[in-house]
Structure P
Amino acid sequence: MAKKILMLVGDYVEDYEAMVPFQAMLSVGLLVDTVGPERKKGETVPTAIHDFVGDQTYKETPGHRFGITKDFDQVNPAEYDGLYIAGGRAPEYTRLNEKVLEITRHFFETNKPVAAICHGIQILTAARVLENRTLTAYVAVGPDIELAGGTWKNIPADQAITDGNLTTSPAWPGHPAILKEFYQLLGMHISFN
């Protein structure tokens with residue numbers, strides 16, 4: 001039976017950080033439900049593309065529309081084998097939704113695999129699940145991790161850190177690393193020989 005993944009998104013989720021892992025997880029046979037607060041199956045959320053063009057921080061441009069596959073109000077986290085939290089601007093406000101935090105806490109309380117990328121870690125800090133954890137995130141989220149009782153590591157954007165059931169990466173160049181770690185946490189062994 002295929003494993004089920006819950007993917008948290010919201011308005012202005014980072015385009016690559018939603019689209020790429022969603023499609024990659026489907027390609028290896030995972031069932032993925034995408035949800036966002038106050039969103040229903042069949043709706044979409046706008047995405048934003050974050051890129052570095054020589055300024056002190058990233059530039060944001062419009063991305064694509066990203067599809068929602070399940071009503072947020074119908075989410076039962078016990079039905080899922082893993083949680084994937086996409087980054088972008090969405091986590092700064094989705095973390096204000098108590099159900100988002102309850103869902104996130106469920107995966108830590110039950111020790112199920114969790115992957116979070118870039119600003120997605122803001123949901124983890126708000127859920128207060130980072131005590132004594134070592135992880136990474138986009139550099140501007142590092143202080144939030146420390147304030148939440150975790151240890152932040154500033155690693156290259158194409159890498160990931162795994163601590164227990166949690167794997168994190170600083171940004172979308174880390175997709176190969178974070179997805180590989182997430183698959184391993186799910187007990188998947190992928191070979192294309």
Structure Q
Amino acid sequence: MRDQTLDYFFSRSFVTRMDAAEVSWSHAVNSRSRLAEALTGPSLMIEADIVMRGRDPKEPIMAHPPDTDSDITLREWLERVKEYGKGIKLDFKSMEAVSTSLVLLQEVLTEPYRPVWINADIFSGPGGQIGPLEHHTFLSVVTHLPSHTVLSLGWTTGWTAGTDNPGKHTSSPLPFCTLRTQFY
């Protein structure tokens with residue numbers, strides 16, 4: 001975990017020591033009810049998935065494919081999050097949603113030190129059923145983010161019960177890896 005993220009939580013006494021293991025996460029916070037739980041619960045980092053709504057009005061929403069609709073838009077989600085001192089990780093599932101979402105992010109969350117992580121699967125990995133986002137396009141869009149933003153890049157994976165899954169032994173956990181870097 002980037003020192004800047006840990007510094008943020010330590011300076012606000014959300015963690016008692018400089019140990020990333022103390023930073024708890026809420027994952028797949030893609031609905032109003034999950035967001036309410038995450039904001040009032042003990043998690044310090046909130047992760048959510050973003051796609052472009054599959055109907056009009058076309059706008060970034062919090063959903064994970066195959067879902068194409070949600071009860072909360074990215075704008076509503078960010079407006080709620082800014083009332084709390086939690087960090088966020090936005091996991092992009094659609095290239096169509098990236099540019100609009102980053103404009104909203106910079107418009108709504110103007111604090112310069114809040115932990116903000118931007119994630120996308122931009123490489124194909126073992127067993128991945130869904131194609132990754134186009135890496136050249138994604139990277140060209142995110143290079144204009146503020147310097148405190150952490151870029152988290154990953155690859156698609158997949159696992160099917162009862163089958164021989166490539167790139168994985170049947171007794172080991174689902175493969176996962178994320179490269180984290182910082183823009184300066």
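A few points about this structure:
- For 1.7 (distance in nm of label points 7 Å out along Cα→Cβ at positions 118 and 134, calculated) the corresponding structure among P, Q: Q
- Each of P, Q could give semi-axes √(5λ) of the Cα gyration tensor in Å, but the derived value 25, 21, 17 comes from Q.
- Among P, Q, structure where mean count of other Cβ atoms within 10 Å over residues 6-13 as derived comes to 25.8: P
- Here FRET efficiency 1/(1 + (r/R0)^6) of positions 38 and 158 (r between Cβ atoms, R0 = 35 Å, to 0.05) was derived from just one of the structures P, Q, and that gives 0.55; the source is P.
Read-outs throughout are calculated quantities, based only on the coordinates presented, and are distinct from any laboratory measurement. All figures in this text were calculated on a predicted structure; none of them were measured in a lab. Cβ atoms are built from the backbone, for glycine too; each structure is taken alone.
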